[in-house]
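The next part holds the structures, each set out as structure tokens.
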Structure 1
Amino acid sequence: MKNFILLGATGSIGSQTLDIIKKDKNFNLLGFSFFENVSRAKEIINEFKPKYVTMKDSSFKDEFNNFKDVTFFYGERGLLDLVKVEENATIINSIVGLAGLAPTVEAIKAKKDILLANKETLVCAGDLIKRLVKENKVNLIPIDSEHSAIMQCLKVGKKKEIKKIIITASGGSFRDLSRSELENVTLVDALRHPNWNMGKKITIDSSTMVNKGLEVIEAHYLFDVDYSKIETVIHKESIIHSMVEYKDNGIIAHLAVPDMHLPIMYAMYYPRHLKGFTQELDFSNLNLSFKKMDIKRFPMVEKAYYVGKAGGVLPLVYNTSNEVAVSLFTNGKIKYLDIEDIITKSIERFKDENIYDYDIDDLLEFDKKVRSFVLEKWS
């Protein structure tokens, strides 16, 4: 029996992970966390019979009085307690945002393997996470479709033979719009992703291409490859999930129908490839297109390279300012293009205060400073 603790069980990645656990009798949901979707959390408890559950805070406590066999934890402290229960468990982190960092750190210290869908963990604390993974001798396996693809493509060659990693991008909801046409786009427009079914924040991040910027930084830390060897390309169909080009100019690509069950399954069964949920790719009616990344149209990709190369806490500034900006946009406080403006001005504000030698407390403190800066100026 393989035990899993699922952080962010009621979200998009969490829901698809539960599909996989349900299908395999050798998988057990030992525990999970949720934010405030009480009704869905009750359904999960009734179906999977976990021993441990963490929720946003104790305000929902009375809703779960009937579940006498479950140990409940609450809030940020509860997430840290959850990842430390019982030694024999793998952590699946699908929390969105910087909230996923502290439980990842705690889980690694508890010597638990991590299946990571929370890209902010590596973006904001890549050097720290790499050191902790090495010290505690745990496995960290990415769940992002792009990084799962890269990991598989890297298996055919040696690191010294890599010419470049090529991360594909669908272009998001507004890929065919000019910048002038973005002036008055709405939240409803932004949430219409052409290829993927994802949560609100990631869908919006895909449209601004911040998501791709985060993936560039994540790839740098996951695969220990210099930014000069990481390239992004627009690939509207989302069939090729990423590629690796070797020094002989041969390119290894990972192709599949866009379905997050596939990288989740690969991480859970690593390194095996088993039959699951993803449809077979039909080559009889398959057209693939590629377009160079236009950094004038998608300037947030260039900003990601800038903060990534700068290092320190600047990647956190990029991530945190975006988190706050997306929240302001989804709540009707700012216009769509203000997201880019907020990120750009936040980087400018904090670039001369960069910190290179940090621990998790330093990161969380800097996160508060960035959030305060954005909210004071734009909320």
Structure 2
Amino acid sequence: MVNDHADTVWQRMALARQGVAHSFGKRIIPMIVTGVYTSVRWMGNLAMRLDPIFFRGLGKVDISRPIVIVGNPRTGTTFLQRWLHDQGVGRGMQLFRMIYPALLQQRLIEPFMPIIKRIDPTRFHATAAHKTGLDAVETDDAAFLSRFADGFLYYAFFLAHDDVDHQPLMDPDYRDTVERDLELLDKLWRRNQYGQKDSRVLAKLFSLSARLPAFQAKYPEARVLFMARDPVQQIPSTMSLVTGVLDNAFGFWDRPDAWRARYLERLYAGLVELMRRFHDDWAEGRIDRDGVFVVPFHRLMADFEGLMGDMLDFVGHAPDSALLEQISARGEKQRAYKSKHAYDLAQFGLSEEKIRKDCAFFYKEFLPDLWEESMGSAEA
């Protein structure tokens, strides 16, 4: 059964409000959040219409050769985006610029950021898994949540735990929102570039795993960095991050076992589906491979210098001596890095064998060395 009354942002907000009330017994907080969201969104829409009046050069901004990092959560996307941003290779977008999308709003809000951060909802994130904040460079997928109450983040945090299975609402074949979403990205990127002179778009969008052909059609000159990490590491790490947020906010691990198992099943299926969508588009020739550079996570950690040389050449950015020094220093840190994010596969009802079996298609295409290694271990 699918509840298909999700055509408007208000219907999607109602679905989320009902889901949180039913699943966690929280009724007052969702109503307050809805009120705040409605007012912020209304002011954002109004201010965006006024932007061209106050910022005359906005219409002349050109989105040229954007760099877009694509891949499932917990594949190194955040690290890579923020590192490239810090080195001036491109310019990512801070979270508050997605929540308050108009330049007028941003100019007024920036001086008050220390005060606004005191009620920052990102405090529910476990920092060992993912450190973030309103002023942090973040995934552009957050814009779909903040402007449309939609997208994978909306599903994972507000719908996947409902009695009704809302997964088809996230399926581009059932409900295609790509035109709407790309139009929003274009508006946000133009504003971010206008405010950050002489910058190049540096975005991060895991939702593009399921719809990259449409993106490439709109931005044929885009340089796409596709992140590929061992699903045995990536999937439970993502599930730990998401459930950690839900637990801090609503007490996820206090819910009944059967309820949790159903939610975890849906979240797992969604993560595998994101990989499958990209794989199928790739294997069936719908993706322009010349515009995609595959970044294996294990190489990001073990051969940072070599990977950066290849990657910067792909995106067309010539490193100066200062950047080369930063690459060398970062390479040493990468090889010595040990994550503090701990999780247990069994906690999510998973095993290495199940993940490898379900994701065999992904290993064989993007991580063949890891696939052969795992097969060798199984035979031994």
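Determine which structure produced the value 30, 26, 22 for semi-axes √(5λ) of the Cα gyration tensor in Å, calculated from the coordinates; the candidates are 1, 2.
Details: 1: 30, 26, 22; 2: 30, 29, 20.
Considering all the candidates, the number was obtained from 1.
Upon calculation of relative contact order in percent (Cα under 8 Å, 6 or more apart) from the atomic coordinates, which of the structures 1, 2 produces 14?
Computed on structure 1.
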- Task: Looking at distance in nm of label points 7 Å out along Cα→Cβ at positions 248 and 344, point out which structure of 1, 2 has the largest value.
- Result: 1
- Looking at structures 1, 2, which one was Kirkwood radius over Cα pairs in Å, for residues 64-135 alone calculated from, given that it came out as 12.9? 1
- Query: From which structure (1, 2) was helix-only ellipticity at 222 nm (-39500 (n - 2.57) for each DSSP H run of 4 or more, over all residues; to 500) calculated, if the value obtained is -13500?
  - Reply: 1
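If we compute FRET efficiency 1/(1 + (r/R0)^6) of positions 152 and 192 (r between Cβ atoms, R0 = 25 Å, to 0.05) for structures 1, 2, which one ends up with the highest value?
Details: 1: 0.25; 2: 0.70.
The maximum falls on structure 2.
Once FRET efficiency 1/(1 + (r/R0)^6) of positions 104 and 368 (r between Cβ atoms, R0 = 25 Å, to 0.05) is calculated for every structure in 1, 2, which label goes with the largest value? Intermediate values should be presented prior to the final figure.
Values: 1: 0.85; 2: 0.00.
Going through 1, 2 one by one, FRET efficiency 1/(1 + (r/R0)^6) of positions 104 and 368 (r between Cβ atoms, R0 = 25 Å, to 0.05) is largest in 1.
Given structures 1, 2, which gives the highest value for distance in nm of label points 7 Å out along Cα→Cβ at positions 8 and 288? Walk me through the numbers on the way to the answer.
Numbers: 1: 2.8; 2: 3.8.
Evaluating distance in nm of label points 7 Å out along Cα→Cβ at positions 8 and 288 on every structure, the highest lands on 2.
Coordinate-derived values only; no laboratory data. Given the structure is predicted, the values throughout are model-derived calculations rather than measurements. Cβ atoms are built from the backbone, for glycine too; each structure is taken alone.
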